Structure I
Amino acid sequence: MMENFKNKVAVVTGGASGIGRSLVKELLAEGAKVVVADVEQSALDRVVDEFADAGDIMGVRTDVADSASVNALADRVYDTHDVCHLVFNNAGVAAPSANIWETTENDWKWVHGVNVQGVMHGIQAFVPRMIAGGEAGHVINTSSGDGGISALPYQSVYASSKAAVSCLSECLAAQLESEGTSLGASVFYPSGGLLDTGIWTTDRNRPKELAREKPYEPIPTVEDFKVAAKAAGMELQFQDLDELARFCLQGVLENRFVIMIGIEEAEATLTERAQRIGRGELPIDQASIPQL
């Protein structure tokens, strides 16, 4: 269990924007040495330049869906620092909303390749070396309440990937403990309100070879939601990402497995789902499902 982050070496995937950028910022503020991994080179360069005076920071272009790329990231980290204490498997993407039978093979290949295999690649590249090093460490996997807590029916591709991350994280934490390692693991649920992150414009990094095979309505952006809310006379509540990152880091120090703002609401949701399952019913409340 860690007491602080001073001089700890931390890797943050998807670290060039959104929640990842805020994790980088707050880790540096706590004295950590941060390696930022991201597939988007221009954004990676910007965040390294932005925080160059804030502490020890290094950027490594990484495609988490590619095991060789993640292994190269781990090699770079250990060649530079000879140790790694924290791995934030944070990179994530999303596909358009659609009925499952209207999704495409490439939707599944891309989203699960980044969101699920990306986490697995991070674990396989770093955890064996971290165990061998013998120092206290932690792996933090970013999931989502949409899938990790309750299915979001029209986001089946994304939600199922995040459900997988939650299950994978639970298995990892149990294994690290049962094997008597000095490592812990957490599942991080970004929460507290709407999040203004790059997930809204995720198509910008979608590989050409995994382009969607048929036309689709683009994923609404944050600005689209703001305009729609204003027209309806509503004010959207956004969660401050730096505050969210600080909450996550505090959860790591407290060795919490589930790191989530408003976890009590998740408990209520899961209790209702468990009761429906116990009655042999569909856990999803059909009345709460917005129609496409």
Structure II
Amino acid sequence: MRYSLRQLEVFLATARHENVSRAAKDLAMSQSAASGALKELEDQFGVKLFDRAGKRLQLSELGRQLRPEAETLFARAREFEQALAGEDAMGCLQVGATMTIGNYLAVPMIADFRRRFPSAEIAVRVANSETIAAGVAAFELDMGMIEGEFHHAELETLHWRADELVVFAAPGHPLARSAGLTDGDLRSLPWVLREPGSGTRQTFDRAMHGLLPDLEIAMELQHTEAIKRAVEAGLGVGCLSRISLVEAFRRGSLVPLAVPGRDFSRELYLITHRKKFHGVALQRWLELCREKPG
């Protein structure tokens, strides 16, 4: 064999960090050793895997084509090594989850997963849909759990479960006891919303078609809890997933506002890279997701 697993590891780490120094630090190697391993891999086959763009190393066209195969080879080799050592070959799972899913759905699932597979390592990165999809596409995340639709040529999308957004206000709001908000009401209200790029904002914008240019967006925040606190403080009305509002509605610190004629329904999805190798840990996590659709 004309290449080593160490060379593949350096190639993948450099692709991830776009920098040999950071790749070497990640792998606990010296920069010279990492650079040497990468150069040796390219020289052995007479190829160029990276193009230099300033201080960054970007994958060449060949490097982009080979990366999925290298990811698969290295993942399989890691599982084989664990099996040879007599270890449970679960490995480490990197999951990306959007705010609502990460804060309100993923935690009990992780607890269940760890009870079933004590040897498995699982880490969750919480961000908006756009960021999670980018992480899966770049092989930084094994899979993503997102709110709303996201189209990407390299990603496979699997429907997971239904969800809906709810417009809400502080209990003392003048419209708190309204039977239903009219379009005129919606135009007159200051809104506290998630930022563009989030699945929640995507669904809100779709539901408010025809009104968006007329709405007063008072604040845009990245965290659901911050939005709830702002609405409780009387800074405006909000619109978030019902999943994130259950406790606040139960306590009475927030109240739902009916909006007849506006569709706030949406779907939650699981996303994976089309060329991603599904190791044991990823397979078991996807099975758990399918067991808990609601």
Structure III
Amino acid sequence: MQQNYRAGFACFVGRPNAGKSTLTNAIVGQKIAITSAKPQTTRHTVRGVVHRTDAQLVLVDTPGLHRPRTLLGERLNDLVRSTWSEVDVIGLCLPADEEIGRGDRFISGEIAELKATLVAVVTKTDLVDRATLAKRLLAVQELGEFADIVPVSAVSGEQVGTLVDVMIGHLPASPQLYPDDMLTDEPEHVLMAELIREAALEGVRDELPHSIAVLVEEVLVEDSGLTKVYADIYVERSSQKAIVIGHQASRLKDVGTRARRAIEDLVGGRVYLDLHVRVAKDWQRDPKQLRRLGF
């Protein structure tokens, strides 16, 4: 083992839409977590690996902690809490453009008792002026005990490198955990399903996002290099199916075009995408359906 080498796990926590996934992607340097303006977009724990000559930082992207209304919501919260108990560093994400609220205080209290080192990350600094940022940093200091407080903008890249340095500084001495060329341990078909779901989330009504799930049924790579992806988009009701498909299938075509481009970036080649929309009644509340859809 190289002397002074550090390696370990870190995760960002925060209420939904605090900028966790965008920050994870900015740090890893590749899209491994989908992002959306809709809260509770993340549904899996995705690991992204940051390689340095003297360290390896494994970032675990988790769903946002929220008040669950369904069995899916309960399972996502369980996933978050089990991840918290296993990581070395926790970054509490607090958006600079919003005042600290009840949800932030609740999560701060939840993580205060954990063995992990706590770092406060003030996100979205590109959206506020210096005076607002200074006010927010003071409020964060009063929120709890943090080893460090780092303001960042995942969009402009400001202070992202500094945040990585800070988090690595709190990792234990350890040999390398993942091979040099590995950026994520997420299976490719799961990443494909997430990219399709991200495209399907664009522009849908507020009540729909949580009802959308995607299952990639088959991936075939032809000798010509063309990747054929067959996937189903699941919703909970027929009325939702009509929304996703749109007038004369216009929305579904748009989703397919967007998702296909994202999957082409992922696989580095041409993609044929075959999409169908199916109804799985109340799947968020049905243990059997949840299992089938990977939860």
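Quick one: mean count of other Cβ atoms within 10 Å over residues 12-19 came out at 19.0 when computed from one of I, II, III, so which one is it?
II
Given a value of 40 for percent of Cα pairs over 27 Å apart, calculated from one of I, II, III, which structure does it belong to?
Label of the originating structure: I.
Any read-out appearing in this document is the output of simple, stated calculations on the displayed coordinates, not a laboratory observation. Quick caveat, the model's predicted, so the values are computed rather than measured. Cβ atoms are built from the backbone, for glycine too; each structure is taken alone.
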